[in-house]
1. Please state which of the structures P, Q, R yields 32, 22, 13 when semi-axes √(5λ) of the Cα gyration tensor in Å, for residues 71-142 alone is computed from it.
2. When relative contact order in percent (Cα under 8 Å, 6 or more apart) is compared over structures P, Q, R, which one is greatest?
3. Given that helix-only ellipticity at 222 nm (-39500 (n - 2.57) for each DSSP H run of 4 or more, over all residues; to 500), derived from a single structure, equals -3000, which label among P, Q, R identifies that structure?
4. Please state which of the structures P, Q, R yields 16.1 when mean count of other Cβ atoms within 10 Å over residues 367-374 is computed from it.
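All of the numbers you see were taken from the coordinates with simple rules; none came from a lab. All of these numbers come straight from a predicted model, not from anything done at the bench. Cβ atoms are built from the backbone, for glycine too; each structure is taken alone.
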Structure P
Amino acid sequence: YSNSPWMLELPDPVSKITWHSWLEMNPATAEARGIREGDIVTVVSDNGEVDVPVWVYPGIREDAVALAMGSGHTEMGRWATGAGVNAMDLLPSVAEPLSGGFVTVGTMVSVTPTGERRRMATIEGSSDQRDRPIAPAVAFLDLGHSEDGHADDGAHHEELMELQGYGGVQPVPSQDGAPTAYPLPGADHGLYANAHEGPRWGMAIDLDKCTGCSACVVACHSENNVPWVGEDQVVMGRDMTWMRIERYYEHVDASHASHLDVRFLPMLCQHCGNAPCEPVCPVYATYHTPEGVNAQIYNRCVGTRYCANNCPYKVRVYNWYRYTDENVPEPMNWQWNPDVTVRTNGIMEKCSFCMQRIKDAENRAALEEGRDVRDGEIVPACQQSCAAEAIVFGNLRDPDSRVSQILESERTYKVLDELINTQPAVNYLKKVTFHEVSGGH
């Protein structure tokens, strides 16, 4: 996969670095040697040497460094050639006696700073939750102690009241911010008059099952014609992924294994019932469908990027250039999904809950004597590709749907909702740990 731009631009699950190589080094080791993240160092073994930037990682031993294999090709193709360094240059050309494989561990190296630095092509924001409810966890021994056995999101307040839709000034009940409350009184007319009788699409993601493999990210790229942008654009923060795997560190007092608790969180558009992105769009390019999906009208968007500025989850991306034209030569453009619009420059885009799959299932159901869509008929690309079955999609208004039953778990929570009342349709289940939980709890 070294010559696949999808795979090269897929961030590493832990480092979140794309396209180029990096050397993992413990923070204590880096500090003792006067090395900062992004410093280029020369790694020398008895067999060769490479120059590579340092990435500081608290999950590696202080007396070791790590360098991923698979990069540094010289004659592999237009994308693989020159991307990263070849870790094989540092390894001996002998086989390990027991396995017969390469000696990939236990090679002694020296690390010397070159005095040069580079910006890393990374999508990482912050590895610290800063005590915000983003990727919380729950101790195994604490499960089953809630009063009613249902979810407790930690937010205790009086009944939430929202202003009426379409400019109403009379506060109305919002079912404590439940996604099924959409549309609120005052907005239930026109196309939305009978919206409460239809489905409200939503998703559940179990963080205890998520391994951070990022298969969902690649599947989203393939299904929704998401372009790759190249290393230079990623360095400037212009990656186009609709879905990303966020990674956070928490330090724990564990009697076994490491003191570092790594938590993964698949982040996509939350399809908020109280979406901050919608009221700031001057041309109504982003709006709510009667089924509660936060949709984007591409040919109406004028690229003000107000919606991206107002999104607390940072899941909206902007086409700075004609990536789909300039980065995709013939015949690679034939891979585009014909059911999804291919976007161009000046357009905002984001996760659509695979709307093309929703409409396909609804149209097929309508042709079969006008029946309703059955639970499980709509499977977004991310759910389809998840080997751990961490993602479940369905109708939140159907109490018998799999997603509704999963959300009855006491581990259920919504990212940041208790702080900003966005009322997301994407719900998460907390990671379960076997030690006491502190950060992000």
Structure Q
Amino acid sequence: MGEKVYIKTFGCQMNERDSEWIIGRLLSEGWELADNPANADLAIVNTCSVRKHAEDRAFSLVGRLKKIKNQKPNFKIALIGCSAEAYKEEIFGRFPYVDLVIGPAKENKFLEFLKEERKILSVGEEGENKEFIPECDYRRKRFSAFVSIMEGCDNFCSYCIVPYVRGRERSRPLKEIVNEVKFLVDKGYKEVMLLGQNVNSYKLDSSSVGSLGRDKNNGFIKLLEEIDKTGIERIRFMTSHPKDASGDLFRAMRDLEHVCEHLHLPLQSGSDKILKLMNRNYTLDRYLGLVDEYRKILPSGSLTTDIIVGFPGEEEEDFEATLNALLKIEFDSAFIFKYSPRPYTSASKLKDNVPRQEKERRNNLALAVQKEISFRQKMILLGNNLEVLLEEHKNGVTLGRSRENFTVEVEGKLPRGEVFQIVVDEARINSLKGKCLKKIS
């Protein structure tokens, strides 16, 4: 039997993909997956530092791993991801029993570092994108796959640590991405999720600009066009930044057969004052104009968002502006978070002047408002036919996801990995229930 590795991933889908990439390399070297760190020879904790809550959970797990290390001296612990980059050598001071601290830009050398018989600290914002190696490919899901199209971010939103831990924007070559999608099609995957901190700012490499005759600043739409030709049945992407989103993107979503009708467009606040403090580079009016244009071009498209409450300087009238924006726009769903200061960010230098209890109140009120909106939006779908990719059996039902990114439940065990047309007969806050009409693919 080979050595065993346990991995726990916190945070975003990009972290999920990074974990898959590392596991794929380990499996190709003869390692086996363990479902419990106590049964493993190596534990990898892939951390997130975007929000303090996720960071605290990751550090709590690292703390619990000390007991295993005491019982098994050869047991190795690797702390990777954004918190590794954020805290660097401080990790060893807090957790001296950790063996490897590796930032996102250095994770492509994980196997090399693992073989070293010493503690490893490898961080630094600048690095190479992870190379796609087909023979080492591993995916946690069977029918839907993450595909990273770029790393890093150049936006420097005042609350966001990402540019400091994942570095500046680095786009993968178009041909490499397309080849990865073709590989997934050949493996039977039905759907890809294209990942980037801001996919709209994807840039074509120089060879693609020359061969395709396209301005590199319009690169993401050209990438969608090329992936649409690969034979993949569904294309999703996340995340878009409002300052870069445009009617050209919405028309591409409408016209390209395999691009799904779902847009995640983080608003963050309904107050222009707070948006300026956040360095978001758009106003509420600009955002509302994008929403109107999107819904005119894609009337049946879904729209989701992110909201931060309790940002420094957020007065009651600013929070009310956010609630009014939620009511006006009527998002299908929203991720709503309480602000927490993050290292390195310009917002961390501002006085965190919204008390914890007030942040809780605002968060709960915004969640309650969005809960009602989400349910109303789901009710509109009663009687509609949706194309649903079935993915999971759970408690006697089959769960899937529509092109619009709605979770849909169907009674009984239906074949996973197939797309069915389903008529919606029950609406819930976070999901829909329906009956199968026919198999599509």
Structure R
Amino acid sequence: MKKTTIYIFFLLLTISVNGQEKLINAGPMPGYSEMKEVSVWLQTTKPVEVIAKYWLSGNPDSAFYTNSVTTQKGDAYTAILIADTLEPGNTYEYEIYINGQKQQFPYPTTFKTQKIWKWRTDPPEFTFVMGSGAYINESRYDRPGTPYGDKYEIYEAMANRKPDFMIWLGDNVYLREPDWNSWTGIIHRYTHDRSIPQLQRFLASTHHYAILDDHDFGPNDSDRSYWFKNKTLKAFKLFWANPSYGVGDIKGAITFFNYGDADFFLLDNRTYRSPNHLEVPDKTELGEEQLQWLFDNLVSSTATFKFVVMGGQFLSTSEVYESYSNYGFGEERQKIIDFIYEQDLTNVIFLTGDVHFSEISVLQEEDKPTIWDISSSPLNSGANTNALNQNNTLRIRESVIMERNFAQISVEGPRKERKLIVTFYDYSGNEVYSYEIKSEKIFKY
């Protein structure tokens, strides 16, 4: 019965798209959410004029409009619409119009603004999901043999959790050999992968933030030497709706957002990364300026939880693949740990992906703040079934998941008793593992 329902849903979606002369390739997808502004992304199949009409949920007679965008081939026919007549703490419904014609979708199209709460109430409770490794098969360009991607129904399971937002932890697309060295190839990969039917309801169901890792940036294990990195960054900008792309004068896939009493620092571990096999002192993954920006903001943050979001694992002591402990990057890793200790920064939690398995790692030393690393991978690329043979002395052994999965983090509790409930689900939405992290210190607002 469940398979029949899913089939009917995707059949209706196909009929809907066909009825619109395939004017929409992917989306709509809400991007960042602030108290007074929200972004909505979508991609069309040819040059058209796109605009969104939106209204406070239940009040369609008082509607507003976003900016109008004429999609262009040079921008992969993508559009980012900005809703800027909003009030905090509300849900809004919206409609997409293309060339003046209302578009139909077989699922709701809504977005939310963040609540205003400081000096008024306890911090709001909220939930987000996250994951990395979204490999979408395309047989004519894939390696021969068993397809590497599978279980696209994971996106239905994620939509069913009804999170407040999603964080894509990198490897959100896998650029292939035909893609790396041309703009046409890069745009083909994003356009193909973003368009799968199983993804569309999830894209529309919540807000989305993203970082990149090696496979969205270039070839496997790519670094600052990759000659086409400006183009892959441009594609990243076109296909996501983050709050920014770079911070201040620092360029890259770097941004920040606040949600409730949590700060999120989204880092770029590729643009400034030393080559893995370069044998020099002072190797870096983040670059001096980005690292200083992170330090300054961690110290300045008044948030209860400070989430540092990056592609590769941070805490793992396993010196394999692209762990921060490997390839001579351990000195920079230790520099970050020492800074957290010296500044007494509590509730710093790294959110990471990359490794094709999930686990929770924790660094606890007497009279020092606890540091956490929650890794979530893969969504639908291949799983690493050798994880337990990789010697990470900081892992919580029971948390290791060697199958396709995603993580949900719920931020709960009154101001003085905030906690995180970290739950991992398999591709069908079945709970696999859950863990509670209590905050060590609460700031006063």
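1. R
2. Values: P: 20; Q: 10; R: 14.
For this comparison of relative contact order in percent (Cα under 8 Å, 6 or more apart), the top structure is P.
3. Details: P: -3000; Q: -10500; R: -6000.
The correct label is P.
4. Values: P: 10.6; Q: 16.1; R: 19.1.
Structure of origin is Q.
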